[in-house]
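In what follows, structures are represented as structure tokens.
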Structure P
Amino acid sequence: MLSKQRYINCRGKLIDLEIPKVMGILNITPDSFFRGSCYNSDGEIIGAAGKMISDGAAMLDVGGYSSRPGASDISPEEEGRRVIGAIKLIRREFPDSVISVDTFRSDIALRAVEEAGADMINDISGGNADSDMFSIVARVNVPYIMMHMQGEPATMQNNPVYDDIIADILKFFAERIFRLRSAGVKDIIVDPGFGFGKTIMHNFELLRRLDDLSITGLPLLAGISRKSMIWKTLGIKADDALNGTTALHSLALFKGADILRVHDVKEAIQTIRLIEKLKT
């Protein structure tokens, strides 16, 4: 097994992952599955970003394209209008913040970094949706979060099937890691994509075996926050899934998660502190 990479370089800002970090979710959309994460006015965006930073978020993930199952497609122009302005706003108000752009479109990623000042690219398609994405990541020289998704957001939950979920995800990552390294990309973070083309049973098997992904030697991001694997299992709604989220975050941390992508930063930070105490 490779020794896991412990630092990522976000345009000169080194992030040490020896202690796991929290990424706060900022959805600049009207239709996220969790309405509590949607921010559409400048005041809402600044307020939410400021609170996440003060609560301890090491990174903010700004997205303008809802990837919930069945979500409507939006044009590149509309996605760009949403995210570029929001990133510029956050960069102006919080100049030292680390900002990730959540997009699968290479032109949006390029503008977000070069025009708006984003520090990372978070691609839910792992390069599948846009053949230019890997070359753009290499060009702008920022960390790349590569997520696994089976299918596309509109149809991904229509009977997803795996031979072996961990083996299939590792095969997906291995081919793309090779291509990214060949292109000169230095910092890659892998995200197994909880809820993206996976049944509830798939998601829990993935969580049970999450530590198997450490074979990549790359930092691991877990995006479990308030997802349907929690609220459907418990027979509740996403609004009531914070307690379940915390429970599964604890297991993900024990299984090697280096970054938690979350709606509720303060609670995730507290979870990390308690789990780190258990490890000492």
Structure Q
Amino acid sequence: MTSLVILAAGLGSRFGGNKQLAEFGPLQLTLMEYNLINAANAGFKRVIFVIRPELESLLRQQVIGRLPAGVEFDFAWQSFDDLPQGCVIPKQRHKPLGTAHALWCCRQLITDSFAVINADDFYGKQAFALLLKQASATPKDYAMVAYQLANTLSDFGGVNRGLCKFDQHGYLTAIEECEQIKATAQAINGVLSTNKANITLSPVSLISMNCWLFNADIFLALEQALTELLNSIKNNKMAVNQECYLPAVVMQQIEQKNKRVKVLSTNDSWFGLTYPQDCEQVDEKVTALFAKK
């Protein structure tokens, strides 16, 4: 496995623009470029950018000429023109179909195992080495890199996170959504999405941050999930702007016993871009990690 897929088609509505192209740190690079430096050092040799069609020229101007030496690239477009056979998009829908559709749109470029990350998140060094090692150990299984909760919190308010549950062998059994997670001097507290119960969380609770290892059979599962979603919307059984999320497809594969997903834990910090005020802090963190020696 040497391919890394970067999901970079997001609209950045809360951020106010194309946050995947915002530049930071001593090298004035995007977060996905800092990730690519770490990925290339770990052994990745190819990157596939999943983007909206209108972003390709910007990426070619801003990013492609700065790729690490020896890293090849491809583009895949996330577009309403690329849908499972027989599916249509309602005319009143303008919102993208979600991360499951974004990944499905690069299916023709991949035939082997591959890793997936978000464009606007920073994952640290260890994640890429863990994914490559796991791909060699159990090539038929999926995997995810999980982060300790305390290493993913924001100074700007509450965050929503997916709490990982796993069995005695370290395989994922559930991702439980928790909202408005905030740290105080006394504890880390949040609200479970399912029953709105207030809970206290351990700082070392493992969190899913959309850092995955898959093989090519994920694309059939994605196509089935997208077809079900679009048919449900067509038949007025689901809201017109409902999205199809990658973690939900993964969990369906686990529940149907089609796949096992190994949970790989890292001590590295994760950080990302949601709001404009995140920029200063992200710049400080990137500078600390990549300052010229």
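Assorted remarks:
- Value -12000, calculated as helix-only ellipticity at 222 nm (-39500 (n - 2.57) for each DSSP H run of 4 or more, over all residues; to 500), assigned to which of P, Q: P
- Read-out distance in nm of label points 7 Å out along Cα→Cβ at positions 231 and 263, computed value 0.5, structure in P, Q: P
- Distance in nm of label points 7 Å out along Cα→Cβ at positions 23 and 247 derived as 2.6 - corresponding label from P, Q: P
- Source structure of the calculated read-out (mean count of other Cβ atoms within 10 Å over residues 175-182, 17.2) within P, Q: Q.
- Identity of the structure behind 3.3 (criterion: mean projected area of the Cα convex hull in nm², for residues 87-142 alone, calculated), options P, Q: P
- Identity of the structure behind -0.25, -0.54, -0.66 (criterion: log10 I(q)/I(0) by the Debye sum over Cα atoms at q = 0.07, 0.10, 0.11 Å⁻¹, calculated), options P, Q: Q
- When relative contact order in percent (Cα under 8 Å, 6 or more apart) is calculated for each of structures P, Q, structure Q gives the greatest result.
Bear in mind these aren't lab numbers, they're just calculated from the coordinates by the rules spelled out. On a predicted model such as this, the values are computed, not experimentally measured, just so you know. Cβ atoms are built from the backbone, for glycine too; each structure is taken alone.
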